[in-house]
1. Given that semi-axes √(5λ) of the Cα gyration tensor in Å, derived from a single structure, equals 24, 21, 19, which label among P, Q identifies that structure?
2. 25 is what came out when relative contact order in percent (Cα under 8 Å, 6 or more apart) was calculated for one structure; which of P, Q is it?
3. Name the one structure among P, Q that Kirkwood radius over Cα pairs in Å, for residues 44-163 alone of 16.2 was derived from.
4. Taking mean count of other Cβ atoms within 10 Å over residues 76-83 as the quantity of interest, name the structure among P, Q where it is greatest.
5. For distance in nm of label points 7 Å out along Cα→Cβ at positions 132 and 148, which of the structures P, Q scores highest?
6. If we compute distance in nm of label points 7 Å out along Cα→Cβ at positions 100 and 116 for structures P, Q, which one ends up with the highest value?
Structure P
Amino acid sequence: MEKFMKPVVAGVMILATMTGAWAAGNERIDSFSDAKKKLENQVYTESATRVTLYCAAKYDERKNVKRPSGFSLPLNRDGKPIHEKRARRIEWEHVVPAENFGRAFAEWRDGHPSCVEKGKSFKGRKCAEKANRQFQFMQADMYNLYPAIGAVNALRSNYNFQMLDPTTPSTFGSCEMKIVDKKAEPPARARGVIARTYKYMDAVYPAYKMSRAQKQLMDAWDTAHPVDRWECTRAKRIEKIQGNENPIVKAQCVKAGLW
C-alpha cells in the first residue's frame, strides 16, 4: 500500500502545482513600459508571431499595422472614423483590464499621501502605479499583455467579455470583435487565450478574483478552444524572462506535448 501511495501523492503534488494551487505571479518586472519592450524584443520576435489578438492583423517591428481587408472603424457624430490614428499601430492590451484588478488597491480607490502633484491629490491608476508595488507587478505581467490594434484597444476599454446576441454586428467590419453597451464579445479565435489569461490572473493574484459568471464563461471558452503551439511558445518565452510560470497554459501545453 505504501509503495502505491507514493506515486499517487507525487502525482497529486504535480497536478496541484500545474493547476496553480501554489503558483506565484510576476515578481520580477515592475515597469509597464519595460514589459512592453521585452514583449516586442524578446517574445514577438518573428514576423509570423506579430499578429494582433482580436483581429489577426499583421504588424511590423515598428508596430505599424496592416489592417485586414474589410476592417473598418465606427464613425463619430461627424461621420469621421473613431480613433483613426490609433488604428495605424498596435498597442499592448491588458486582457484583464488594469481597472478590474486596480480597484482592489486602496491607492486606486482613495489615493495615497505620496500621490500629490502641484499641491493637488490624485488617485486611480496613476496613484496605484506610483505607490503600490503589487499593482506595479500586476500591471506589468506579460502573460496579461497582448498586441491589439490601438483603436480596438481604445474601444474595448475596461469592458467585461461576454457572449452577445448573435445578431449583434461586428464593430470593426471584417474583424469579428463586438463592442456594445459596455460589453465586449471577442472573435472565437481569441476566446481560449482570453479565458486562460483570466484564469491565470485569478489563480496567481489574490487581489483579483473572477465572478462566478465570469468563471463559468472562461471555463467554457478554455475547454472549447485549446492551446496551440504559439500560445505555448509564448508562455515559454515569458516564463524565461519574467521568472514565473503560467500554470494554466503550461499544464495544457504539457498535456498536448507542446512544451
Structure Q
Amino acid sequence: MTIIELPPIDLSTPTGPMRTYLVRPTAEGRYPGLVLYSEIFQVTGPIRRMAAMLASHGFVVAVPEIFHELEPAGTVLAYDEAGAARGNQHKITKTLSSYDCDARAALDYLAASPHCTGKLGVIGICIGGHLAFRAAMQPDVLVAACFYATDIHKHSLGQGLCDDSLDRVGEIRGEILMIWGRQDPHIPREGRAIIYHALSDAGVQFQWHEFNAAHAFMRDEGPRYDPAAARMCYSLALELFHRRLGEGGR
C-alpha cells in the first residue's frame, strides 16, 4: 500500500505545542489510528521508517516529539553518547502528568481525524515502549505494542523517578504485546519478571515474547540491529493490530 507523509502539525498540550508527524495510506478512506512513540532520540530516521512501514499496512500513524517542551520543534538527538545523555536527562526532567497529557492529545487528534476509523492503538520503542504501556491505560486504546520498554520495573520514568505505571496495570482494558531482548542490560531478567507477574496478577490480556537480542535490536541502523528478529516482531505487532483494530480503506 502506498503512503503519504503529511505536513507535521503542532498539537496543543498543557506544556506547549507538541510537534507531531503524520503518515497515512494514499488511498482514500478511513483507517485505524496508531500513536508511535520514539526512543529518547525523538523522531529519527529509523522511527520515520517504522511509521512508514506501519502506514503501508493500513494505519494512520501519528508520531509525537516526546520532549517537545524541552527541545525546539524538529530536534533529533544523535545516536551517540551526548545524544543519549541528553535524552536520558530529559526523560526524568519531564513530569509524568505531561507524558499522560501528551498521550491524550495525540489520541484525541487521531480519533477526530477524517482519515481515522476511531479505533486506536499505540506502539513504542525503549522509553516509547513505556509510554505506549501507559497510553494503554487510556480507555479508548484497544491495543498496545511495547518493545523493550525501559524503566517500568524500576518506577523511574519522569520527574522524581517515581512513576506509577506498574500500580496502574489493572487499568489496561485492551490487549498488549510485550517484546524483550534477553541480552538487554536495561531490563534484566528480574525486571522482566516483575512486569510479567504484575500483568498476570491484574488479569491483563497480553502476549509476551523474548528474543536473544540486545537493547535497540529493532533499530535499523547500528551494530545491535537484528533484522530477522525485527521482522518477526513486526509480524506479531501487525497481526495484533489488524485483529483488534480491523481493516480500513472504506
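1. Source structure: Q.
2. Working: P: 25; Q: 18.
Only one of P, Q returns 25 for relative contact order in percent (Cα under 8 Å, 6 or more apart), namely P.
3. Attributed to the structure labelled P.
4. Largest calculated value belongs to Q.
5. With respect to distance in nm of label points 7 Å out along Cα→Cβ at positions 132 and 148, the highest-scoring structure among P, Q is P.
6. P
Bear in mind these aren't lab numbers, they're just calculated from the coordinates by the rules spelled out. Keep in mind that what you see is a predicted model, and the values were worked out from it rather than measured. Cβ atoms are built from the backbone, for glycine too; each structure is taken alone.
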